[in-house]
Structure I
Amino acid sequence: MTAAAGADLVVQAPQVLREDLEILRLMTGAQGIEPIGRAACDAYRLHEPQDRAGVSEACAAAHYDYAFVPHQRALDRVRLVAMDMDSTLITIECIDEIAAMHGIGDDVAAITAAAMRGEIDFRASLTRRVALLEGLPIDALARVYDERLQLSPGAERLFETLHATGAKTLLVSGGFTFFTERLKTRLGIDFTLSNVLDVENGCLTGRIQGDVVDAHAKESCFSTLAQRYARNGLGVAIGDGANDLPMLAAADVSVAYHAKPRVREQAMHAIDHCGLDAVLNLFS
C-alpha cells in the first residue's frame, strides 16, 4: 500500500533497536530517521515513507507502537485533550479495588470486564456493581486512593506538556467524583465529569446520585468542550473501553490506550507498549 503524502511514520516503544529502524526505513522507502524526545520511551520519526506494506506486522512482531502522522497535525494545534480515568489515566479500575475491600472483588471485576469489552450495557453494569457496595464505609475510598491508585506511566509528563502548550484538559469517567476531583487537583486538570456515589451515615448506599455518566454522557461533554475550545484546532480523546467509543469517534485524533481489541480496531491510533506521554509523539 502506498503511503499518503505528507505523513511520517512514528515508531515507539520502551526500547527500539537501531537495526529494526533500518529495516523499517528500507521497507517503507523513508527518507531519513529522526529521534523524538517528547516522551520517556524510545521514539523515532521516519520521514516521508513511500510504502506502508508490512509495517503493522513488523511492529507487532517487535512489540512497537507505530502511527502514520500527518505533517499538518502539529502539537501546538491541540486545544482539548479528553481521557478516561480507570485503566487510562490511572492503572486500576477503582470500583474493582473498592469491591475488593468489601470482599466481593471477583464478582464486581467480572462485571467490569464484560462492560469494558462491550458485552453488557455500561449503565446497567454500573448500577449492578454499585448496588453490591451497599454498606461499605466511605473511608474505603480514601484507602483505595492512598494505597492502590497509581498514575499510568507518562501521565505527569503528558499533562505538563499540555499545560505548556495551552491545551485544555478533560477527565471524563464512568468512575466516581471521589477520585476524579482529587486527580483534578493533583494534575491541574481543567474539567471533570464522573458519577457521584450516594452516601448516608458515612457508608455507601449502593446508589448513584443523579444521572449516570455513560458513553453518551462522555461524548456529549467532550463535544461541547471541543465546540468551545477546539473549533480552530484539534480535539483529542484517549480511552480503553467500549464506553469510550462514542467520544473517540467524535475526536479529531483518537487514541486507544492499552485498550480492549474492539477499541483498538476503531480508534485512529493505538498505544499498547508505551506510557501516556507517547500520545505527544502522535503530533508533528
Structure II
Amino acid sequence: MAAPIITLITDFGLRDPFVGIVKGVILGICGDARLVDLTHEVTPYDVREGALALQSAWRFFPPGSIHVAVIDPGVGSARRALGLTAGGHYFVGPDNGLFTFALGAPGWSAASIETPSYRLPAVSGTFHARDIFAPAAAYLGLGVPLERLGPAVTDPVRLSLPGCRLEGDELVGEVIRSDRFGNLLTSVTADRVHEFAGAGPVVVTLGHRDVGSVVKCYDDGALGVPTPIMGSSGHLEIFVRNGSALALLTPGLGTPVRLRRPESCSNAPSRRAR
C-alpha cells in the first residue's frame, strides 16, 4: 500500500504551533503519511474562502488522497465533524459547508466522526483539528473504512457558492476572492465562457469599468492596466501586469463581472470608468 497523501488547509496561520501539532497527531498514528500544506492563510473564519481554495486544488492530487480542511468558527458547538468521500478522494473537517463542491460528485457518502477509537482520548472544545480531524484522517490513511468513523450523514451543510448566469446577451458573474498577487478571481468559469462564446473573443466589464478582452498570458497585459485572463484554476481573473488589480481597483467581494461578445458591445452604452 502506497504511503497516503494528506493535505491540510486551515485559517491557523503559522505564528502559533497549531499546524505543527496537527501534523504531529497524524504522524503519530500514520507515520508514513505524506503531508502537503495547501495553505494556512485562509482569512480567519471565512468558510467560503476555504471552500473555494480547496475546490481549486483537490483534483490535482492522486485518487485516494485525504484532504483535511479546518476553517471552523463553530468549533465545540453542536455542528458535526464530517468525513466524506467523493470523486475518489476523502475530505475531513467541520460540517459547515467547506465541502459543498464535493457534494456535486455522484455517489458521495459521508459519516459523522463519533467513534471514540478514531479520536484522541480527550477531546477539547477548542481544538477539534487536533483531537478529531487529524486522527480521523490518519486512520483513513491506514485504510480504515469511512463508515467505521461514525453514523452516516445524508444531509451535509451546503454553502450557496457563487456561479455565473446569462442575463440577456451577457454572461454575469462576480469577484469571489483575490490571491497573493492581487489578481481578482471571479465566479466565471472557462466552461461557461466556452458555452457562451465558443472560441470567439469576449469583452469584460468589472463593475462599471471596461477591462478589455481576455488575453492568453500575463505578459500580454499592458503595464498598469487591468486585464482579464483565464487563470490556472479555470476561472476568469482580472490582473495588472507586475502590479495588483486589488490595490488599483479596490473592488469588494461580489462586484459584478460581465462578459459580452464584441458584436454585442457595439450597440451597448459605454461602461468605461471616468
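None of the figures in this text is laboratory data; all of them are computed from the coordinates on show. Just so we're clear, the structure is a prediction, and the values are computed from it rather than from any experiment. Cβ atoms are built from the backbone, for glycine too; each structure is taken alone.
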From the coordinates of one of I, II, helix-only ellipticity at 222 nm (-39500 (n - 2.57) for each DSSP H run of 4 or more, over all residues; to 500) came out at -4500; that one is structure II
Here distance in nm of label points 7 Å out along Cα→Cβ at positions 19 and 211 was calculated and came to 2.8; which of the structures I, II was it taken from? II
Structures I, II compared on distance in nm of label points 7 Å out along Cα→Cβ at positions 51 and 91: the greatest is I
Can you say which of I, II returns 13.9 when mean count of other Cβ atoms within 10 Å over residues 11-18 is computed? II
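Which structure, out of I, II, was relative contact order in percent (Cα under 8 Å, 6 or more apart) calculated from, if the result is 15?
II
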From the coordinates of one of I, II, semi-axes √(5λ) of the Cα gyration tensor in Å, for residues 179-234 alone came out at 28, 15, 6; that one is structure I
